[in-house]
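In the part that follows, the structures are each spelled out as C-alpha cells.
Derivation of every value follows stated rules applied to the coordinates shown; laboratory data play no part. Model, not experiment: these values are computed from the prediction. Cβ atoms are built from the backbone, for glycine too; each structure is taken alone.
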Structure I
Amino acid sequence: MGKHRDTGKAGEPVTLKVLAAYLKLDPATVSVVLNNVPGRSIPEATRERIRAAAKKFNYQPSFVARSLRNRRTMTIGILVPVLADGYHTEVMSGIGDHLLEEDYFYFIAHHRHRPDLIEQYPRMLISRGAEGIIAIDTHLDHKLAVPAVAVAGHRRIPNVTNVVLDHNRAAELTMRHLYDLGHRSIAFMRGQPYSSDSEVRWQGIVKAARDLGIAIRQEMTIQLTEDLTSPELGYPVVQQLLAHHRRFTAIVCFNDMAAIGAIRALHDAQLRVPEDISVIGFDDIPQAAFQTPSLTTICQPLHEMGRLSAQLLLQKLSSSRTSPAEVAVKPQLIVRESTGPSRDAAKSSAKLRRLTTQA
C-alpha cells in the first residue's frame, strides 16, 4: 500500500504534481514531456520513464489548465440546420476530417433555421471555449465575437469568410445540358426561402434560361416549403404539378433528395425517366449514383467545401492577415441516366428520318 501512497486515492485521477512526486522529478519536466513541448533537452530514458508512469496510472493532462496557460482551447463551434444525411453531413464530414488532422475538437449545434437559436448558439459555443465558428447553410446577419466562416453564406459580414459555389456557372451547366437534349418545356423547383442558396441559385437559373431563350412559366414553377431532408421533399409537389396536367419534358430540382422524390412521383404516375421526363438534381450526394435511374446532377464538392472552410478558419486564427470575404468553388455537371433527349425532339427526329427515307 505504501508503494502507491503518492499516486492518489483509488478511482481518483492522478494529477501532474502527484505523478511528478512519484517519479521524483520536477513537475515542469513531466509537463514538457507529456505535452510534447519542443526545444527542451531531456534524456530519452527520462522521457520513457515519464511516459510509462503516465500510462501506468492513466494520467490525463488537464486540458482546461493548458487552455488557461496558452489562451487556446483548440475548439471550434459548428452551426448547422439539421443533422441528417445529404448536403449538411457531407460538408460536416470535410470539416471534421480537417479539424481532426489539426488536433482540434468541435461542438455541433443544430438550429432548424430558427432565428432565435441562430442568434443564441454562437454566444453559447463561444462561452464554452469555441475559438471560431463555421456556419453551414445558416443565415448569419451580423459580425460574431470570434472569426467565422460561412458555407453557403452570401452576406458580406466583417470577419466572416463565405465559401460558396459558383451558382451562375452551375445554372449554365444545368440549362445548357437540357437545352442540348432538346428540352424547351421545363418545370422548375425553387428551394425553401430559409435555405441559404435558394435565391442565388434561382437567379442563376433565371439568367441561364433567359440567355438560352427558355421560358420560365409560373404554372410550371414549384415552391418548396417543407423542412425536410428526405425524398419526401420532392414527391408531393411533383404530384401536384402532374395533377394539374402540366405538360413538360424535364424538371430542374433544387437538390438531389427532392429529385429522388420527384422520380418516384413520376414513376407512380406511370411516367418513365428519362424517356418521358428528364430529371436533374443538385449536390451529387452519395445516393445520387445508386438511385434507379442514377441521377444526373450538379456536383458541389461538399466534402472539399467543408475541408476548405476549416482550413480558412484555422488560417484566420493563426494569422493577422486579412482574410478574403469570399472563396468560390467550381461546380461540375455529372451526367447519368435520369436525363435524355426530349420526347418532342425525339419525335421530330423520327419524323425527319421518315421523310428522308421516303425521299
Structure II
Amino acid sequence: MRYAAWLALAIVLAALRPAAAQDYIREELRIAMPTAGPRGLEALLIRPAGSGPYPLALISHGSPRDGAARATMSANALYRQGIEFARRGFAALIVMRRGYATSGGEYAESSGPCADPDYLRTAKASANDLRATVQAMKNRTDVTTDGFIAVGVSAGGFASVALTADPPQGLAAAISFAGGRGSRTDNEVCNADALVGAFAALGRTSRIPMLWIYAQNDRFFGPALARRMHAAFTGAGGSSKFVNAAAFGEDGHTLFSRGIPIWTAMVDEFLRAQDLGRRDLLPPPAAAVLPPPPRLGEKGRTGFASYLSAGPHKAFAVSPRGSWASRSGLRSADEARQKALEACSKYAPDCAIYAVDDALTATADAAR
C-alpha cells in the first residue's frame, strides 16, 4: 500500500477510534511494605476508566534463571496481560516483589542449595509481598479487594498458589500459569521431589478455587512434573482445575507472555464458572496510528501492528532493506531503543530506530 493511501486510511481510523476503543487508567505505584524499605514495591495499575470500584486482579511475575537479570525487570513487561484483565472488569495490579526491578528490600526468595531446597520458605516469602500489596489496595476508592483474584506466571504462579494456602480476606480465585520453582536449565529442576512436596504442603490448607495452565512443551516444568505437582496439591485437599494446553512455540513456558489469544479463552471459562469478571469484554485500548516502515514484508507489518498495541516503553528498529526488530515493556525509552537496535543488528548492519513509544523518529521521516 502506498504511503499516501495508508495515511488516508489512518486518518479515517483515527476518526473512528474513540467510538470503538475503551479508555484505561495506567498508574505507576509504590507499595508500602516495611521489609521493602523506603522504596517499597514497584507496581503498575491498569483499570478501566471510571470511578469503579473494580475488583483487584493481582498479577505476579516470574523469576529469571540468571539472578543478575532481576534488577532489569519492569512491571511494564506485563502490560498486555494487565490490559486483558482490565478488559474483564478488573483493576489489574502488576507488582514486583522484593529484589526485582526497582522494588526495595532484600531478595527473599532463595530456596537454598539445589540438592536440598526449601521451596515452602520461598513460597511464603513471595506470598508475603502479595499480601502486603492486597493490604495497600484496601485504602483505594477505585479498587476493591472483595472478590479479588490472584494471577501469576512461573515463580509468580507458585506465589499465587502459596497465597491461597493462607488467603487474605476477599480472595475469590487464583490462576497459575506454569507455576513452579527451581528450574536450572531446560527440563531440569532442583530436587523435583522437594517441589512436589511443597505443593502438597500448600494444598493441605488451600481451599480457594484455582486454575492451573501448563503447555505440553514447557521447558521449565514439563508435563510429567506438572501432573505430579497438581496431584500432590489436590491430593492434600487443594482445589484446582488443571489445563494441559497444547504445545506453544519453542517453549510453552512463554504461553502467558506470547499466547494471549490462546489462554484468554481458558481464563474466561474459569471466571464464568466462579461468577467473576465481566461477561461482555471491554474493547481494547486505542493503539497509536502510525504508518509502517515502507519496506516491511508481511511478517514485519504484522510485527509493527503488534508493536503499536504494546505498552511502554517500546521501540521499533528497521533497516533500509526491511529487516526489523522491536522491544517493549522496558524500564525506559532509551533502554527500548538500545534493545531494539541490538536485536535488529543481528539481521542487518544498518538498522535505525523508526519509532519510540507512540511517536515516529527523524529516521522514519527520512524513510518516507
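Assorted remarks:
- Structures I, II were compared on Cα Rg over 2.2 N^0.38 Å, for residues 225-320 alone, and the highest value belongs to II.
- At a computed 3.9 (distance in nm of label points 7 Å out along Cα→Cβ at positions 145 and 193), which of I, II: II
- With semi-axes √(5λ) of the Cα gyration tensor in Å, for residues 41-232 alone derived as 46, 19, 15, matching label from I, II: I
- Origin of the value 5.2, where distance in nm of label points 7 Å out along Cα→Cβ at positions 57 and 289 was derived from one of I, II: I
- Origin of the derived value -11000 (helix-only ellipticity at 222 nm (-39500 (n - 2.57) for each DSSP H run of 4 or more, over all residues; to 500); candidates I, II): II
- Of the structures I, II, the one that 19.6 was derived from, the read-out being mean count of other Cβ atoms within 10 Å over residues 249-256: II
- The greatest value of Kirkwood radius over Cα pairs in Å among structures I, II is that of I.
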